[in-house]
Structure 1
Amino acid sequence: MDFSFVQNYLPMYAQAALLTVRIGCFGILAAVLVGIICSMILYFKIPVLQAVATVYIELSRNTPLLVQLFFLYFGLPKIGVRISAEGCAVIGLAFLGGSYMTEAFRSGLESIDRIQTESAGSLGMNAGQTMRYVIFPQALAISVPALVANVIFLIKETSVVSAIALADLMYVAKDLIGLYYQTKEALIMLVAFYLILLLPVSVIGTLVERRLRYAGFGA
């Protein structure tokens, strides 16, 4: 193990990790928003929009993120639409993650007994109030394990953004291996940084799930 190599290139990995976190955060937040909107469309069976949401989910889940990134970064400029590499990464992550978030939220919504909607209506709540105060909080709590798994999955998926010339963790590792042939050191630092990014997400998700279970949600 060449510790001098690790010491010299640790700052480069740290900078790449910040880029990975930035892309991941924006992409995941957008994916959550898309997931909430699409799950509501499917839950309420809104005409036309339901078909659009279904087509989007099938297209998103059945095409690799790498293909989506190539379409955004290399394909769109052919029709005059140019987006920065980082913008393409965020959009691609949101496009892919939105479908998985949709399924997570939808499973949570559909697990809530319909009698709760009727009970809320008998108390004078309208559809919006029922969803906001009764249905969605419970559905969100039930969806936490799936949401955490999706967040971890999407952070790991950021490893392919190096294909569009973004200097993320994977890009740095491949670059250093190609330049100096220090494969062991480069890969150990790569694994270490991904663990640093992903372990807190897993731990926090477990704690939130346990807290909600003790509070009576998602039982």
Structure 2
Amino acid sequence: MKGSTVLLAGLLAIGGVADAQEEDFLVASGKLSTEDFYRLVACRALPGGPCTQEPVRWPPGRAQDLSVGFAPVSSAYPPEMIRRMIAAVDRAMAEINGAGAALHLRRAGKGETPDVLFQLSTVQEGDAIDGTGLSGVDGQQLGAAMVTVWWDDGQDLDQALIVMAEDLPPADVGPVVLEELTQAMGLMTDIRDPYYDDISVFAEDSNSVTRLGPQDREALRRHYPIESP
């Protein structure tokens, strides 16, 4: 099972209020244009069609100093999986930082509340999330992972939570972490299209992509453009 985003397993969280229930992917066929690819992942638009969701993004000041950290981990959580998750998060941050967007992710400092929080849950894939303390998150069925984001009335992201299943196969950890962290940047819709299965983190039916693809990187650059001097 793929990881889920705000639109699938429970939630479109606006200002902390859980709301809509939708599939978190759209179906396409073959290679999309750069514009169509971006609009699909950023505003849930079918190729050539209108946006069906307002784009959300981290505000510029935070986007260029975005902290990523981990919630306290249960002593029952497998130590080897903790090490694997930490390494995967570091690699995913490096991938996103290297995309050429106006984004810079860093590990949260001691005592700092992370902008993007990873929860290494003892919940297994297919079971209900428990222990986050967040209404609308606890009780949702967990796939490989689930990312939940909150934003304000100005469509500025304010908080992101990524819950990871304990029993992820080792080979899936890196791809799933990269996908969820990329989607926590506000690019929340996956693509069901065999063309992208091996080349995009947004591929709905694949957990094999360990590096951002060319259109993934371009989508991040469009969502967070670097201003000209």
Test item: distance in nm of label points 7 Å out along Cα→Cβ at positions 72 and 120 calculated as 3.3, pick one of 1, 2: 1
With distance in nm of label points 7 Å out along Cα→Cβ at positions 24 and 208 computed per structure, which member of 1, 2 shows the largest figure? 2
Matching task: 16.2, 51 is the computed value of Rg and Dmax of the Cα atoms in Å. Pick the structure from 1, 2. 2
Looking at FRET efficiency 1/(1 + (r/R0)^6) of positions 32 and 88 (r between Cβ atoms, R0 = 25 Å, to 0.05), point out which structure of 1, 2 has the largest value. 1
With distance in nm of label points 7 Å out along Cα→Cβ at positions 40 and 160 computed per structure, which member of 1, 2 shows the largest figure? 1
Quick one: helix-only ellipticity at 222 nm (-39500 (n - 2.57) for each DSSP H run of 4 or more, over all residues; to 500) came out at -7500 when computed from one of 1, 2, so which one is it? 2
Taking 12.1 as the value of mean count of other Cβ atoms within 10 Å over residues 112-119 derived from one of the structures shown (1, 2), identify that structure. 1
Once mean count of other Cβ atoms within 10 Å over residues 176-183 is calculated for all of 1, 2, which comes out largest? 2
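Any read-out appearing in this document is the output of simple, stated calculations on the displayed coordinates, not a laboratory observation. Note that the structure is predicted; figures quoted are calculated from it, not measured. Cβ atoms are built from the backbone, for glycine too; each structure is taken alone.
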